[in-house]
1. Using distance in nm of label points 7 Å out along Cα→Cβ at positions 105 and 153 for the comparison, can you identify which of P, Q, R gives the largest number?
2. Upon calculation of Rg and Dmax of the Cα atoms in Å from the atomic coordinates, which of the structures P, Q, R produces 26.6, 82?
Structure P
Amino acid sequence: MNLKHLFYFWKVASTGSVARASEELHLTPQTISGQIQLLERHLERELFVRRGRRLELTEAGRFALGYAKEIFALQSELDVMIRLHPNGLPGVFRVGVADAMPKRLAHRLLEPALQMSEPYRIVCHEWRLDSLLSELAIHRLDLVIADSPIPDSVDVRAFNHRLGESPIAFFASRALAQRCRRPFPACLDAMPMLLPGADSVMRARIMRWLGKRRLQPRIVGEFDGSSLMAAFGEAGFGVFPAPSILSGEMRERHDAVSVGETRELRSEYFAISVERRLTHPCVLAITQSARHGIFSSPAA
């Protein structure tokens, strides 16, 4: 396939007409039409049909346009990257973040990878832990950050590298917190509560902890994502759990205050890698920052 022919097709499809494409490319309409005909001949499919004075994409044309957009987006990205980094392109660090991870904590954990003397471009994917581990196993990811170690049900050859832990605190909007008349944790009884989804490791621990104390909050919402749970909590819909290490962020970003914390509930965090002995510069920076910085504070 001649990519020049594909480029002319993409321009016509993007601008909506051969005339507009010819003006942008400073070519005659006949030249562009002839190049597209050559592409159609190569593909053995018509890419446009004429409706009066308008050109419309055929089914094959819409299919081809999707690929053309990706191809020329990559071409544009390549051009930008070469111009921005004339002395060498940055390395690529591909990391997966388990969807149950608090996003503010994930940001703090990954930030050192962008502050290294050797430039790296981070490509971050958020997904279920089992799916991320499958990608890690076939080396599509360099690292997975999670709030639990590798589950026994997942058969992958990888290694858990513990980053640290934090007690769990319960947060609420200021208005809702004022309704907590009794000391913690008794104040949680009969209060509206937001919890992680049923698949969350922390959800099961919280339910056992509440049951042990015969506390029965009203569960009004369940969330797979911690950020959405915090947003609902900020709006006053219920008390919600989060690592106490994020107390500052909860107060500043979500205007939520802690109604109490317990060290009986602790959330652990792991860097999961195919390396038993860590060597990747970004992974080393992340683990060292977590162990000697983020989780070495008194709050952790």
Structure Q
Amino acid sequence: MNFKHLHYFWVAAKAGGIVRAGQQLHTTPQTLSGQIKLLEHSLGLQLFRKSGRQVELTDEGRLALGYAEQIFTISAEMETALRRARDKQSVLEFRVGVTDSFAKAVVYRLLEPALSLQQPVRLVCSEGKFPELLGQLGLNRIDMVLSDEPTTSRVHIKAFNHALGSTSMSFFCAPALKPSLKGKFPQCLDDAPMLVMGPSASIRKPLESWLDRHQIQPKIIGEFDDVPLMKSFGREGRGVFMAASVLEAETIAQYGVDVIGHTEEIMEHFFAVSLERRVKHPCVAAIADSARQKFTH
């Protein structure tokens, strides 16, 4: 079996199509399709079939994908192990993907221990959507993903969640807005202007459930994928916003807002996602050990 052809099939299956896989592999769809057909010919089986303008896996293709996942996961682990052995006496490159909904002020607190190792570390951070970063992890382009949600079995990547901790949530508003809030917390949020994270944020549904339980109906003024942007609008008095309680001091100092209340009924959780079931990467191990002391589980 030509493992280059198998790798092309694996990327195409994970990417959900030939065109998208070609973009990831920096090759033309025609070349990629031809390589996959050579694999099918060598196996004597059809791995993809057309479905309209798209392609989908056959039963045999799904079976092959399962084995390909194991093959390339082991290959990535081997590459990582050999790279570490080679670079043992040199600078250790630590590649981290951070989900765009992750509180950036927490990121430094989590990553700082990795920069304090005796071995010199060069940190490479990238930001993106969780599914995209998991794809990069599966291709061994990053070593770890920092996320506020865990990966699940629905993702076709054999990755493992390492819980780093959690924090309760606090509610903030500009001093000018505070007098307009009526009653005690949390009832003061009823009919109050509010800024919230977008629907894709992991904390959005817990917030909505909490509001429903307390029969609170705020006026949603804005939805944001970017937390600092939401806080900037909050600083200008456009609405109440929610943020991690562990960051209360930083939020107050940076945005000049007041805390109007906090709740432990809504918890934001932090995860390190890696290809390792048992953490061996020295940077990931340092992060996990330190996080257990900094955050409440």
Structure R
Amino acid sequence: MRGVFVDANEALAVIFERLTKPGDPEVSIHRDPDVASDQLADVLGGAEIAIVDHTALPTEVARTCSGLKHVVFLGTGARSYMNPEELSQLGIAVHLIRGYGDTAVAESTIALMWAAARGIAQMDREMRAGNWLREDGMQLTGKTLGLIGFGGIAAEVARIALGGGMRVIAWNRSPKKSSRVEFVELDELLTESDVVSLHLLLNDETRGFISRACIEAMKPGVILVNTARGALVDEDAMIEALQSGQIRHAGLDVFNIEPLPVDHPLTKLPNVTLSAHSAFRTPEASENLIEAAWQHCRRIVKAK
């Protein structure tokens, strides 16, 4: 059984090669992170396993990939790039990787929260333009952080925020317990939180979960942080709330369209701090990610 890492950047390619062990399945590395979907069949060349970082795999393209039986997606957000149920009907299993970057994403979430609270990115932009912008920030010690979704990343966010003197409350779709975190109903979380941070997986039930009504229910002047998936939020409603001040500031790492177009409305708003879907990007997380990808490949071959 043969595999191809279809869209490896050089950093991931080097890690992938270094973590290869004797007896591992044959996996070739396509060292080009910019692969168009219609190139996938040629890149795979009949391989049974595709390791995918960020390349879209539409169902109609998957039909042309003869021999493809497994997709090892580097992360949990495969639904942003493919339809796992439709691929399953074609006999193609999609394997996800969880937990590899919980600490990395949590630290980025906290960084965006603090940057939003103190307007750091906005001051930086203004100073580079020759303006001496000085405005009051939000002091976060003693404030309430509301976590929507409570998996591994949210648990790490809670740990760091609690250490910083914040009260942490959370809502999860299924019952959860965690020391020092109070679980509440969603309505209560929206009305009590000074900062709302999103940590839901994207699926048909959570797409657009943060609706216009949810945003209107939030405390006026709330900070919104999203390091999960852009499609969780009604983007138009969020932009309107940023313009009105209902949302004081948004710290966003994920977007409906990626890369974010230069003329997108979010790039024009001063009270938004943007990062390029990079919350998970640390050497430690990359090491965990690629080791997990190899484990999937080894398990797939062993089960053949």
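Every read-out reported here was derived from the displayed coordinates using simple, explicitly stated rules and does not represent laboratory data. Because the structure is predicted, anything quoted here is derived from the model rather than measured. Cβ atoms are built from the backbone, for glycine too; each structure is taken alone.
1. Working: P: 2.2; Q: 3.9; R: 0.3.
Sorting by distance in nm of label points 7 Å out along Cα→Cβ at positions 105 and 153 in descending order puts Q first.
2. P
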